[in-house]
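*Asks:* Next up: some structures, all given as structure tokens.
No value in this document is a laboratory result; all are computed from the given coordinates. Keep in mind the model is a prediction, meaning the values are calculated, not measured. Cβ atoms are built from the backbone, for glycine too; each structure is taken alone.
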Structure P
Amino acid sequence: MTTFRITIREWRRILTLPVFYWLLIVMPPCLFFFYSFIYQQEKVTDLPFAIWDENHSSVSRQLTFMLEQMESIHITNQIKSRKELEKLILKGEVMGAVHFPVKMEEHILSGQPVNITLYTNASALVPAKLLFKNASEVIITGGAGVILKKLTQTGMNPDKAMALVQPVRLTTLPLYNPGYNYFQYLVPGLITVALQMIIIMVGVLIFNYESKTGTTQELYALAKGSAIRIVSGKMLAHLCVAWINFILVTGIIFPIFGIGNGMDAFNFFILYTLLAIACISIGMTISVIISDTMLATDIALFYTAPAFVFSGYTFPRWAMPWYDQYYAMVMPYSSFLDGFVKLYQMQLPFRYAYHEMAVLLVFVLVTFPLSLFVLKNKIRREYKVT
């Protein structure tokens, strides 16, 4: 019953203290909608593209037409030199270009090698990769089509001609995000990493803000000097807020924007709850050890800010230096993300996330008892029985 009263007291603090309700109640929905609207277009399309055609043949015109049909390419300029292309890229007017050399058609028809040059602005990594993927597909397909047409016109059997033109056939089958949809890919990651940051940032204020508001002795008295009642009561209150944000994400944000179709919400709930408990425990541990509110907040910010970068969501962890890999391991979001990708993107059975859940549980089993131990000693030193 005492633990429940502490939970109710913590709820009052969350709803009345600006530092709590701004971070826990007001900011999450604003962030979630903000992230969702950024990537609502889902895909990068109609990237401005230039054609440098020195061949002026039926083949170059056909390839130009095929390029324009690609979803990511929109031909905006006809250029006559590399210098002109560089100026357009520097001005941001085009993202790439293709160069058809002077004797391209003649060389293709005679079976000689042809060097078609594809230029992309690699400072914009994602658009550059999309342009390379689509443009190279068109050029390879178009070149093979010209040779196939020539062979069939000589009377060769079409199947035999195809075998000569394309002796090896490659079939690509992208899994788990076949449409390269950045809305479905990035938004869930941004939302979940924001939740981790918010939970930990608020967690570091749980105890030292009691000192700041002068209510420490009141809390000790309500708990009758019991550290376990205090930690459990506050944990339950903040876990309830985390669950509310879970409902906001899975019940409102995801359905409105069509995210997470086919995902098992219960499996996600279990994984998310472990993340929330781990983050609250970490935050409380920092809060009970460091009494200075500013210092505790700085430490939490230093700890949580790089979570998205080190999580492996945009760059694989195995490719990072060994010390960065270890740093990533001490953040709960890294393990959560591994499990989230399996359950959300790959839609695998729940058992595939057991390892990640076990790691999150380790965070709880280390930090929760530590916060209890430190708080118990503080109560012993500071609690004044009246």
Structure Q
Amino acid sequence: MTAPRLEVDLEKIEHNAHALVVKLARRGISVTAVTKATLGAPEIVEALCRAGVTAFADSRIENIETLREAGTSTTMTLLRTPMLSQVQRVVKSADVSCNTEIDVIRELSLESGRTGRTHGIILMVELGDLREGIMPGDLKRIARDTLKLPNLVLAGIGANLACCSGIVPDDRNMSELSILADSIDDTFGGTLDIVTGGNSANLQWALDSPDTGRINDLRLGESILLGREPLHRQPIDGLHTDAITLVAEVIESKMKPSLPWGEVAQAAFGEPTPQTDRGEVARTIFAVGRQDIDPLGLVPPDGIDLLGASSDHLITNSGSKRLAIGTERTFQVNYSALVRAMTSPFVSKAFIAADYKKPAPSIPGQ
């Protein structure tokens, strides 16, 4: 197989998704799987469906279109507020979209009428992270305006935390979202179908809180794909953290001084990475770089230290051991490295479905 490549273990992803579906179902919360870090890979969606996931979401309409073209018929939600320039595509391919601007919602209504469709609207509320969201005091007005528009259904409300400012989901802000949902129901009659509390950062709160209120949906990506929670990047008990790995190939392996020499100025991506004098070391270069991955998001295998990266080269120190040219090594990836690698046309994707020999970890409490 060619390198660099992402190796995607579909069985491990299925296990992670199933574990989270089971755990959250006990709290009355469903899982909407977020596919944006997979570039709309149908193979991964099929694994998630086998795990019991019934709804999917993505921030890019292009990925939703890819899944529709592959025959995916499950509910698809566009997470990022639609661009006015993409309204036609959104109505055609997405069942639901998350919204914060009434001008966009009006255009979704018009396009739905032109095409004979009904489009679902989730109103996103700002709860402190300062990414996207309607200020709580404006929510009733936007909801009222949305309900007046034809060809739309006010499917629910939601919030997003921990993505921009690192604000932690907790009883206070989640309770506020529940109160807002009750207020919309009381004011306009009926019951909102969806109250989506947030993303993988909500997991600890959702599993530990004595009362999850009206929250009945979480949008999960990182926890399913990498088995970690985003607040502290700690492994989630019982989940695989190596379902997706990066494999890179050695293209240079030489004994070199550990310190550069000559006058120092800016490097290709700003200030050069500080180096420590370790004498002469085996300096190993892998054929992958910043154009393909976030080097700060890689965990190298034992015996290899990351030194830096340019556009096309990952520079490492393998101590006193020179690696043979053409040798491949496997790196763990965090969410940042995964997203960049998955969207790079220069990183191939290998989907692995074969049975692995060691038993999967049990799901605590199942």
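*Asks:* Where is distance in nm of label points 7 Å out along Cα→Cβ at positions 58 and 290 largest, in which of P, Q?
*Replies:* On the way: P: 7.3; Q: 2.9.
Sorting by distance in nm of label points 7 Å out along Cα→Cβ at positions 58 and 290 in descending order puts P first.
*Asks:* From P, Q, which structure was helix-only ellipticity at 222 nm (-39500 (n - 2.57) for each DSSP H run of 4 or more, over all residues; to 500) = -20000 calculated on?
*Replies:* P
*Asks:* Also, I was wondering about something else. Name the one structure among P, Q that distance in nm of label points 7 Å out along Cα→Cβ at positions 186 and 202 of 2.7 was derived from.
*Replies:* Computed on structure P.
*Asks:* Out of P, Q, which structure matches 4.2 when distance in nm of label points 7 Å out along Cα→Cβ at positions 138 and 338 is calculated?
*Replies:* Traced to structure P.
*Asks:* If we compute percent of Cα pairs over 41 Å apart for structures P, Q, which one ends up with the highest value?
*Replies:* Comparing P, Q, the top value of percent of Cα pairs over 41 Å apart belongs to P.
*Asks:* Out of P, Q, choose the structure whose coordinates give mean count of other Cβ atoms within 10 Å over residues 106-113 equal to 12.1 when calculated.
*Replies:* P
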